[in-house]
Structure P
Amino acid sequence: MSIKYKRVIIKLSGEALAGKEGHGINPPEIRKVAEELKDVYDLGVEIAIVVGGGNMWRGEAGAQMGMERAQADYIGMLGTIMNALALQDNLENVGVPTRVQTSIEMRQIAEPYIRRKATRHLEKHRVVIFAGGTGSPYFSTDTTAALRASEINADVILMAKNGVDGIYSADPNVDPDAEKYQSLTHLDVINKGLHVMDTTASSLSMDNDIPLVVFNMNEHGNIKKVVLGENIGTTVEGK
């Protein structure tokens, strides 16, 4: 079985852990995600995960309600740490060794983010979950995924979407004429304003030549299919 991507960063949205509820942590949903990840882990792939926190809190929404943006973003970062710990527990329960590394130091519950240590964990075949975003306000977890992928020399960023099977010219849930793209460049994503990642994340991925694959998380086995090189979703690479 030929593996296309040996070391991957998987970007999981907080909503992927919430299920149909759309908010909070849904244990059965996290269990499903953990089992999908185990299938990929068993192939020998080195897996790092960046978790979002949208199921808990969105800093941008808090700022719109009058909260100071930096403070609102820090609350969101704490939400990603809660998600990371829940995911870690489920991965360990299905036999996958993990380490959570946080960009905001919380020594009692997780390691601080140290690039060389993260790389060593991957080499020892442990899944590393990056939590706390970049540790700075005004940056999204998409940007965190692009940054960490650059730092650990990941082969690809796998962006697992809730119910959307790739990148479209418009929101397919709203516009029935929206066109699905099979492949794009990072510059296409920026110039067309496709909002797959924020522009900071897209620019960082482009500058460091890191491919991005956007696919539907809700279809069983999709992460494994992408890692094995099956042409699903939308691939973004090159300038």
Structure Q
Amino acid sequence: MSDQSERLLHIFTDSFLPLLRAGIAFTVPLTLISFALGLALALLTALARLSEFRPLAWVAGFYVWIIRGTPLLLQLFIIFYGLPSLGILIDAFPAAVIGFTLSVGAYGSEIIRAAIVSIPKGQWEAAYALGETRLQALRRIILPQAARVSVPPLSNSFISLVKDTSLAATVTVTELFQKGQQITAAVYEPLLVYSEVGLIYLIFCTVLAALQRQLERYFDRYSSV
């Protein structure tokens, strides 16, 4: 084995664990927290957009319009670098969580809203015939079926969020991608180090794709076919 090959192997073995630790310590928690909060926000926003109370529907629609119409990177910069000019100081990790939560909430709300609208009106009528209130029908009949429809696109959003967390490096969060940048600056082997970063992202996303398939099987019980 040549000296260069030994050097590359040494860099790979020395950098893989620090990269993996950065992914587990920052990328994974950032993804999970942001997606959980974003999913709750998405459900509330979707229900607000479907509300017959027009001001509430308008506010929800305005929020979705703003978030979908501007780049996520810009939103992160406004939260972390822009808000301090108004006296609002937010640490890097919470700032990233807020940015990703708002993004997931806006895009996820459209997925959930479309899933709710796709449920046949006969399901509502059947629930009312059984004496269910609108809230009971929504919770017991409509949302479980809507969840089944929305699982694949929401899972794709989750997987995309894993990769989007690399943008947190721009607001100084030492997640997987920024750790890769730091190691690259030290060893001057960008192809090797960034390939390692890509491999770890690929591992994370492969695990999530397997979990997605399990979720789809779980929600198949609510199939109306």
Structure R
Amino acid sequence: MTAPTHSPLQILYQDTDLVAINKPNGLLVHRSPIAADADVFAVQILRDQLGQKVYPVHRLDRKTSGVLLFALNEEMNSLMQQQFQEGKVEKTYHAIVRGYTPDQLDIDYPLKREDGTIQEAFTSLRTLERTEVNFAIGKHPTSRYSLVELKPTTGRMHQLRKHMAHIFHPIIGDRPHGCNKQNRYFKEELGMSTMMLHALEIAFQVPNKTGEMQIRANFQPDFLEVCQKLSFRSQLIEGPDNF
């Protein structure tokens, strides 16, 4: 499926060196050989929207929504990419996952790249809320879900998706790492095929300036809709920023 045209993108922050957007689900950051079906990209849309060249300083999966940061010149691009590579940018995600997760958990589980290289990968999990709803999926009459906060301190490809699958609490809507039964139910019964992973916030020190910057992205409509269907009541969901 070709990603839909998104115009204009929601700009969360902009100055002379940086611009941040709230990337919608299904939108690629830039052209990729592993997604030859797409012909619309965040880099292209934002470039046309601003009328100038933009440089993505980090990546978000096509299926992940939320804060995506761009530099507006080569110098800032280099400085910010260095901060991401050195783990100096704090990233906070929210996800809806299968089952009841622990209150807190540190996931220290190395991941293998496509070339076979093993890389250290670390994610901190905190459970925000749990719910049990009358969805009969498989042999049980009800289904349990958790709304979790995830903070990766490494930036491996599909790290959060693989880590949640590793602890048997896959992210709803994740393919191929998720649960086929859950994903099928959400698609066929609820009409939802979006992956429930949102890059909520990034925090970093702006190069050559004092003070930390925090940029936060409201949840996408699909994420809020699933939260409502699952009866999550967290203030994070019901807050004024998201309605």
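Every number in this text was worked out from the coordinates using simple rules, so none of it is lab data. Owing to the predicted nature of the structure, the values given are computational and were not obtained by experimental measurement. Cβ atoms are built from the backbone, for glycine too; each structure is taken alone.
Given a computed value of 3.2 for distance in nm of label points 7 Å out along Cα→Cβ at positions 10 and 122, which structure among P, Q, R does it belong to? The structure behind it is R. When mean count of other Cβ atoms within 10 Å over residues 18-25 is calculated for each of structures P, Q, R, structure R gives the greatest result.
With percent of Cα pairs over 34 Å apart coming out at 29, pick the structure among P, Q, R it was computed from. This figure was derived from Q. Which structure, out of P, Q, R, was relative contact order in percent (Cα under 8 Å, 6 or more apart) derived from, given a value of 19? Considering all the candidates, the number was obtained from R. When helix-only ellipticity at 222 nm (-39500 (n - 2.57) for each DSSP H run of 4 or more, over all residues; to 500) is computed for each of P, Q, R, the one that comes out at -11000 is P.
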